[in-house]
1. For mean count of other Cβ atoms within 10 Å over residues 27-34, which of the structures 1, 2 scores highest?
2. Looking at structures 1, 2, which one was relative contact order in percent (Cα under 8 Å, 6 or more apart) calculated from, given that it came out as 34?
3. One of 1, 2 was used to calculate Cα Rg over 2.2 N^0.38 Å, giving 0.99; which?
4. Identify the structure, out of 1, 2, from whose coordinates helix-only ellipticity at 222 nm (-39500 (n - 2.57) for each DSSP H run of 4 or more, over all residues; to 500) was calculated to give -13500.
5. Compare distance in nm of label points 7 Å out along Cα→Cβ at positions 51 and 123 across structures 1, 2 and report the one with the greatest value.
Structure 1
């Protein structure tokens, strides 16, 4: 197995009324939240998929199925810590993660630093190894019309054992 591996993650969730909006482990004031079995943190879900892919672990649906009541309402940061533990069991360390949130609203720039710190802490890596950014889709598609949010993430990992 190569010592260096890369993984890509993608996730999407519908926006609905009556749920808090959690992104990068931060509760953001907004009229809607993301629908999902866990806290539906689309950003962290993309990171987990990227890490799982880089480590050959499949995806978060396989690791944490939405049919399992144990994951109902669970913090995605807790699930990220579990992914980190699975990587550690395989002798894999996270080199860095880079992610992009795609959403028309709300503006997340006031929360980016806290999101990055949360993700770095969950992965037990330095803050400089985590990059969070966001973009809109100029009012196009489901993210542009405010129906949902999506996120992409790329992770670089290294096999150290």
Structure 2
């Protein structure tokens, strides 16, 4: 009986100690959540800076991987900081009043999803298309891959037929 009692006491002690000490898994989950929250905050700040302040210089190695990829078209991806900056610069020059609105942004681990809306007047060159002075209002989704607190890849999805129709190109 004494042997069983000692076993029960030891078991209850281990159970109590185990319940009061955060497990490694719990600490890993907390760290992952903190990293995700930091990534979401940084990502929002960067794209607000690009579109609200027309600051393409923020597309740099502090926030983006030097080999960042914009999964763009069947013709190929946009790879590297300067190409990435030039690609998104088309939206700034093509729509001087362009506004990127985050409808929702969430993630898990190193992946994030952005639901967005883009509005603006096509009053400048846009990927070689001369100004149509038409307004657009489109929504889409972006899949985002992060690594070590930096943006590594983005892939945008939107209704291009609606976009081109609003521009008067269809």
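1. Greatest value across 1, 2: structure 1.
2. Working through the options, I get structure 1.
3. Comparing all candidates, it corresponds to 1.
4. 2
5. The maximum falls on structure 2.
Computed from the coordinates by the stated procedures, all read-outs in this text should not be read as laboratory data. In this text the structure is predicted, and so the values were computed from the model without any measurement. Cβ atoms are built from the backbone, for glycine too; each structure is taken alone.
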